[in-house]
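These notes open a run of structures that come right after.
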Structure P
Amino acid sequence: MAEKQNGAPGGLAQAEALFKAGRFQEALDAYRRVADLYPQAPDGPESLFWVGYLYLLNLGEEVPPRGMARQSFQALVARYPNAPQRAWAEILIRLIDQLEESEKKRVDGQQAHETLMQELGESKTEQERLLQEREALKRELEGLQQRIERLKGENAGLKTELKRLKDLDILLEKKSQPLGP
């Protein structure tokens, strides 16, 4: 048990060798083991630092597990306030936060762009619909104007016919009146 408190025999060296060999997942597991099994050992803060660092390396994942990296760095800062890795851990926590904020802004901007493009598409569709409606109304107006002109012509014809009928009526009335006394 004293071994657990005083040092991680070979654990850190093994993790470093795995890291140098490019076997990152195995190195991550080895660093985690050292940090978990030997938290009071001098290797504890260094192991936690490398756990966070390896998470930031991405390990072949599309999106690096920054949350896990942040947790490792925060644990280092909380558990080992005097560790030499503390300053780096704090810097990396801030960088992770800035990255995530930038990514959030980028995603928000992209969503806003997509929304605007969708609204633009909808407004273009609406504009096209309104233009078609306008053209239909123009055609309808032209049809109505032609009908009005036709009705004016019919009205003039009817007025002429009505005048002729009145004249005929007057003439017939005159003919039907008896001649003189």
Structure Q
Amino acid sequence: MFLDERKIKNIVIGLYVGIIDDKEKKLGDEAPIRRGYVKKILSKEDNEKGIKVELSNGRKGRVYEIYSKNDIRKETFKFYNEFFYEKRIYSLWDKTKNKYVLSIADNKITNAKELVAFLFSNDDKAKEFLKKLNNKNICIKAVSRKIKVAENFKGMNISKFRINDERNIAYEKLVDIESYVTQQ
């Protein structure tokens, strides 16, 4: 079933869509389609050019395509497949405590505190995140690939991982996906 991206009733907050960014539409047919989740609907009524939205990553543009659940599953599987086959995976290391850096986050559903560990698919993304922290005691450390990624954090009572500062995944789910993706 395909939804008409020109009808405002088909666009809801949280929907995964492809847009043509306002800043890039001057490229015409060569304008790249940017994917993301709808954060805000900017159009007030139906529009033949597509409904104007703002994505969660801050980009604004007109909806070009609405993706199905299968498209989302494929993209998610592709992301984790590529992530677990990286030569190196990085995390943040506290030099003074000699252990991985954990963050405490609020779970808005259960109103509980959760421990979050950080994972990065390359050192550039880790360095970019490290600049935001501005803490000289924290450095980037490669996670051992001789064992499963989650086993590096065993005994730390981690609830979830934050990958590349853009995706959250529960500890148990990461273990399941890594086992599935890396099975021989």
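Structural remarks
- FRET efficiency 1/(1 + (r/R0)^6) of positions 89 and 161 (r between Cβ atoms, R0 = 35 Å, to 0.05) derived as 0.00 - corresponding label from P, Q: P
- Given 1.91 for Rg/Rh (Cα atoms, Kirkwood Rh), calculated: source structure among P, Q: P
- A value of -29000 for helix-only ellipticity at 222 nm (-39500 (n - 2.57) for each DSSP H run of 4 or more, over all residues; to 500), calculated from one of P, Q, originates in structure P.
- Each of P, Q could give mean count of other Cβ atoms within 10 Å over residues 17-24, but the derived value 18.5 comes from Q.
- The maximum of distance in nm of label points 7 Å out along Cα→Cβ at positions 113 and 129 over structures P, Q, that is, the highest value, falls on P.
- Computed over structures P, Q, FRET efficiency 1/(1 + (r/R0)^6) of positions 33 and 121 (r between Cβ atoms, R0 = 41 Å, to 0.05) reaches its largest value in Q.
- Of the structures P, Q, the one that 16 was derived from, the read-out being relative contact order in percent (Cα under 8 Å, 6 or more apart): Q
- Mean count of other Cβ atoms within 10 Å over residues 73-80 derived as 13.2 - corresponding label from P, Q: Q
- Of the structures P, Q, the one that 3.3 was derived from, the read-out being distance in nm of label points 7 Å out along Cα→Cβ at positions 25 and 97: P
The numbers here are math on the coordinates, done by the rules we state, and not lab data. Nothing here was measured: the structure is a model prediction, and the numbers come from that model. Cβ atoms are built from the backbone, for glycine too; each structure is taken alone.
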